[in-house]
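Every number here is computed from the coordinates shown, using simple stated rules; none is lab data. Computed from a predicted model, the values in this text were never measured in an experiment. Cβ atoms are built from the backbone, for glycine too; each structure is taken alone.
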Structure 1
Amino acid sequence: MHLVIQGADIETSDLKALAKLSGAATIDKLDDQAFRLRDAQPAAGIAGHCAQARLDYGFVPGGRRLSDFRLLVMDMDSTLITMETIDELADMIGIKPQVAAITERAMRGEIEYDQSLLERLALLEGLDVSALQRVYDERLRLSPGAERMLHKVRAAGIRTLLVSGGFTFMTDRLKDRVRLDYTHSNVLEIADGKLTGRVSGGIVNAAAKRAALLEVAAGLGLQRGQIAGVGDGANDLKFMAECGVSIAYRAKPVVREQTTYAINHAGLDALPWFLSAESD
């Protein structure tokens with residue numbers, strides 16, 4: 001096993017301390033924000049040291065390569081992008097705090113996702129459809145490191161699937177913008193140029209995200225070990241449970257506790273080094 005350490009500011013003293021704790025043989029620089037401690041072993045004190053130094057860490061099997069994976073499945077809101085789309089739509093009519101509070105409860109797993117989405121959408125009834133374009137143009141930002149991460153996984157021949165409880169208005173545009181292979185999200189119901197406060201068709205909840213992953217994986221003939229997933233909320237756990245490697249990105253505690261790795265401090269470009277500590 002190799003211990004991969006990532007962060008915006010990695011001190012030599014921290015690397016030496018972690019090498020001593022883990023019994024690592026050597027320290028290799030992977031890039032400016034990632035190091036590999038070869039032949040390391042789990043040990044008490046590693047997690048605490050990394051937390052205090054604001055570093056992300058993970059034990060990666062030696063010999064595993066990025067190209068061993070064939071599909072990366074991602075959540076959209078607060079994962080691939082920095083915002084919660086529905087919260088920003090609510091801000092257009094001055095009710096962001098009310099909607100954001102419901103979003104937060106759902107992401108912590110305190111209320112069912114379907115219930116939370118229906119409650120939030122009902123508050124948006126009558127919102128002009130032009131607000132969608134404004135949110136996309138003015139507020140949608142990719143998460144730090146997202147483009148670098150996507151470039152690296154594409155270069156390794158990995159397909160990308162975006163599964164979102166957000167809306168096709170955003171996912172369709174992101175698909176073209178960052179060259180995603182597949183997307184699956186909610187379709188907003190619109191009448192006379194305004195949101196009705198409902199979705200067309202079924203709600204894309206945790207079960208629907210999982211089903212979308214399984215459908216794409218079956219079509220590509222993939223096994224679980226060839227799939228990686230990244231998300232931040234409780235409604236991502238079902239699809240990440242179908243992944244050989246799962247990564248929590250700036251996630252809620254309930255998610256971090258159930259995933260292979262967690263990125264709490266670095267950007268999304270940390271993801272490939274948790275899939276492979278070797279250079280392809």
Structure 2
Amino acid sequence: MVSDSGDPALGGVGLGIVEEGSEVRHVAGAVRLEVEGAIATITNDNPEKHNAFDDDMDAQLFDVLAEVRTRPDVRAVVWRGVGKSFSSGRDVGALGGADAGMTHHELMRRGHRGIRAIFDLDAPIIVALQGWAIGASFQRALLCDIRVAAEGARFMLPEVGHGVIPDTGGVGRIFQMCGHGVAADMVLTGRVMGADEALGYGIVSRVVPLERLDDEVREIAEKIVAAPAVTVRAARRILNHLALPELVASMDEEMIAQTFIARSDDMAEMRAARTEGRPPVYRGS
């Protein structure tokens with residue numbers, strides 16, 4: 001969650017629905033799908049937690065992406081969040097793993113398999129970013145085609161500070177967009193990047209007033225839908241051929257590295273030190 005003072009923090013529990021059509025029930029903690037004509041809208045709807053994702057919402061998102069993939073009538077996708085933020089990242093109070101009957105590695109495999117559906121869609125995804133986009137949610141937005149930010153939006157990759165690495169492809173995309181120096185700064189320090197700076201690096205392609213955000217992304221989607229479908233698919237395929245080989249290779253390496261980190265002595269030391277209220281002593285193993 002993001003407090004009124006602007007400090008990001010995570011928490012919350014989600015419920016779940018996936019529906020389409022002009023009328024959708026409001027259920028907090030859901031990822032909603034609406035289809036209107038040739039445009040699908042995916043909505044993160046957990047506003048009390050600034051759209052922090054728990055395991056249920058992850059599963060809903062992956063189901064929504066799989067559904068869109070089977071819909072040839074959908075030719076553009078808008079991805080947005082209700083409330084103050086696109087998404088504050090992972091709900092650390094509702095993480096799965098052993099309690100969900102899955103190992104850490106299995107949980108990561110599920111996440112990678114689900115989010116890579118973005119690469120297989122014929123329809124481009126335009127992301128509307130307001131407030132915070134943090135961690136895995138920021139990385140997921142980076143895997144999409146076009147990002148539009150509201151004024152005051154902020155982006156962050158805080159994982160290293162929690163003893164893990166970004167593992168959803170965001171490092172590869174930031175490296176492609178910004179180069180080694182900016183990528184290293186964001187990943188290693190977890191520092192916050194504002195909307196205007198993100199525009200300068202091409203992370204977002206437009207910055208608009210908050211009240212214009214939904215209209216702006218809708219207009220982009222309508223412009224894409226107005227073009228011949230075969231032309232849009234071909235253009236997107238060419239762009240993906242340029243970017244995806246390095247990105248997929250990076251995600252594969254992230255999975256191996258994150259699995260190792262989860263079982264490392266340093267991770268065990270971090271947990272023990274926090275429990276015992278003492279400074280950690282890391283040995284790099």
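Ranked by FRET efficiency 1/(1 + (r/R0)^6) of positions 71 and 199 (r between Cβ atoms, R0 = 35 Å, to 0.05), which of 1, 2 sits at the highest value?
Values: 1: 0.85; 2: 0.65.
Looking at the calculated values, the largest one is 1.
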Check your understanding: If Rg and Dmax of the Cα atoms in Å, for residues 31-158 alone is computed to be 19.8, 59, which of 1, 2 is the source?
Key -> 1
Review point. Given that mean count of other Cβ atoms within 10 Å over residues 215-222, derived from a single structure, equals 17.8, which label among 1, 2 identifies that structure?
Key: 2
**Study point:** If FRET efficiency 1/(1 + (r/R0)^6) of positions 39 and 111 (r between Cβ atoms, R0 = 30 Å, to 0.05) is computed and equals 0.70, the structure in 1, 2
**Key:** 2
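To which of 1, 2 does the computed value 3.0 (distance in nm of label points 7 Å out along Cα→Cβ at positions 247 and 263) belong?
Details: 1: 0.4; 2: 3.0.
Computed on structure 2.
Starting from the value -14000: which structure in 1, 2 was helix-only ellipticity at 222 nm (-39500 (n - 2.57) for each DSSP H run of 4 or more, over all residues; to 500) calculated from? Write out the running numbers ahead of the final one.
Working: 1: -10500; 2: -14000.
The value was obtained from structure 2.
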Point to revise | Highest-scoring label, criterion being relative contact order in percent (Cα under 8 Å, 6 or more apart), among 1, 2 | key: 1
